[in-house]
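Given below, in the form of structure tokens, are the structures.
Read-outs: derived from the displayed coordinates by stated rules, not from any lab. Owing to the predicted nature of the structure, the values given are computational and were not obtained by experimental measurement. Cβ atoms are built from the backbone, for glycine too; each structure is taken alone.
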Structure I
Amino acid sequence: MKLYYLLSVAVIGLMLQGCFSHKVERVGIEENIDLSGRWNDSDSRMTAEAMVNQILGDDWISNHTSKTREKPVVIVGLVYNKSHEHIDAETFIKDVERSFVKSGRVRLVQAGDKREELRRERGAQQEFASMETAKKWGRELGADYMLNGDINSIVDTYKKERVNYYQINLELTDLETSEIVWIGEKKIRKYIRN
């Protein structure tokens, strides 16, 4: 009985020690932390910023504004995850949209489910809001261009070493003519040793 008691105390002591060794600290959002070598929030943010800088630095904007004298209207479509790991493409899409808005060089319109939610709200306003404040149908801003693309990856492993390679491809397409007006890519390679 005494041995059972001592073993129980030892197990409980080890469990408590494990509980007290857990430490969490807050770090800056801009700080790059790469624990696993997999795609992470820093990759998403840096890739989005680099890709938008590429897009905004290309001739398609000046070509558009020379014809219309207005900022181009862009809608961000789907970015497909074709990589070897689970990547929340929505986070990357939001990073791209945020970079577009911050640039002030294009006008951005809502896409997908959020656009449908706006339409449902507009429909509800027709029935429940006063005539003076209800938003009218047929006033949506039509996009001139759609941005979409994919995230691809290649993994190379040997013994305790691994290389994760990511290639992000984006295309900007004229919605009226289906002409691709810009293609860009960003590559990331990570070397991991265990």
Structure II
Amino acid sequence: MMLRRALILLVVLAAACSGGPKLPRLAPDAVVLAFGDSLTFGTGAQADHSYPARLQALIGRKVVSAGVPGELSASGLARLPAALDEAKPQLVILCHGGNDLLRKLDEAQTANNLRAMVELARARGAGVVLIGVPKPGLLPSPAAFYADIAKELRLPYEDAALRKILTDNALKSDLVHPNAAGYARLAEAVAALLKKAGAV
């Protein structure tokens, strides 16, 4: 009997783990903080076509856009506490580090800054979703540290959307920014991840 219970428990745990990291369901009045740089700000499209604006419509929760074009991860880490205090989010969507990659800054330091941002958000009771930003190049794909952080800290992780958008000229406004159609795709991908994680 004990063995059977142990086996059932293992099956349940395996099933729970197979779907990826989970998030608490967002309350109807929950605030989501979209934190990042120009990709969050929506450079390349009108403000109401940025991914946070599109995401708000898709998930039916308030999404506060806190994107600063050109910002490095060290500056984002310094800015995050005030943004958290002001928005009081239940969930943070973190899309940062792209400018570090463009400037070829030390990736280990960028990764440490992102880890610290995750810990700051969690210390204030917010869940975190991570979006991987592609490294510039002929075949852009997210820097390896994004997947490492997501695995290490058990974060829902979106690694494909920006890579697909930034390799499709119909979805870009320039070499490193989506256009309105691209941001819509990103919002759809994030909404799908939130649904899979149980947040909506």
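Given 26 as the derived value for relative contact order in percent (Cα under 8 Å, 6 or more apart), which of the supplied structures I, II does it correspond to? Only one of I, II returns 26 for relative contact order in percent (Cα under 8 Å, 6 or more apart), namely II. Once distance in nm of label points 7 Å out along Cα→Cβ at positions 65 and 81 is computed for every structure in I, II, the highest value turns out to be that of I.
Ranked by distance in nm of label points 7 Å out along Cα→Cβ at positions 89 and 105, which of I, II sits at the highest value?
On the way: I: 2.5; II: 1.9.
Going through I, II one by one, distance in nm of label points 7 Å out along Cα→Cβ at positions 89 and 105 peaks for structure I.
Sorting I, II by mean projected area of the Cα convex hull in nm², for residues 57-168 alone from high to low puts I first, with the largest value.
For P(r) over Cα pairs in 5 Å bins from 0, in percent, the calculated result is 1, 6, 11, 13, 12, 11, 10, 8, 7, 5, 4, 3, 3, 2, 1, 1, 0, 0, 0, so let me know which of I, II that is.
Values: I: 1, 6, 11, 13, 12, 11, 10, 8, 7, 5, 4, 3, 3, 2, 1, 1, 0, 0, 0; II: 1, 8, 16, 20, 20, 16, 8, 4, 3, 2, 1, 0, 0.
It traces back to I.
Highest-scoring entry among I, II, by FRET efficiency 1/(1 + (r/R0)^6) of positions 25 and 129 (r between Cβ atoms, R0 = 35 Å, to 0.05), is II.
Work out the source of -13000 here, i.e. which of I, II gives that when helix-only ellipticity at 222 nm (-39500 (n - 2.57) for each DSSP H run of 4 or more, over all residues; to 500) is computed.
I
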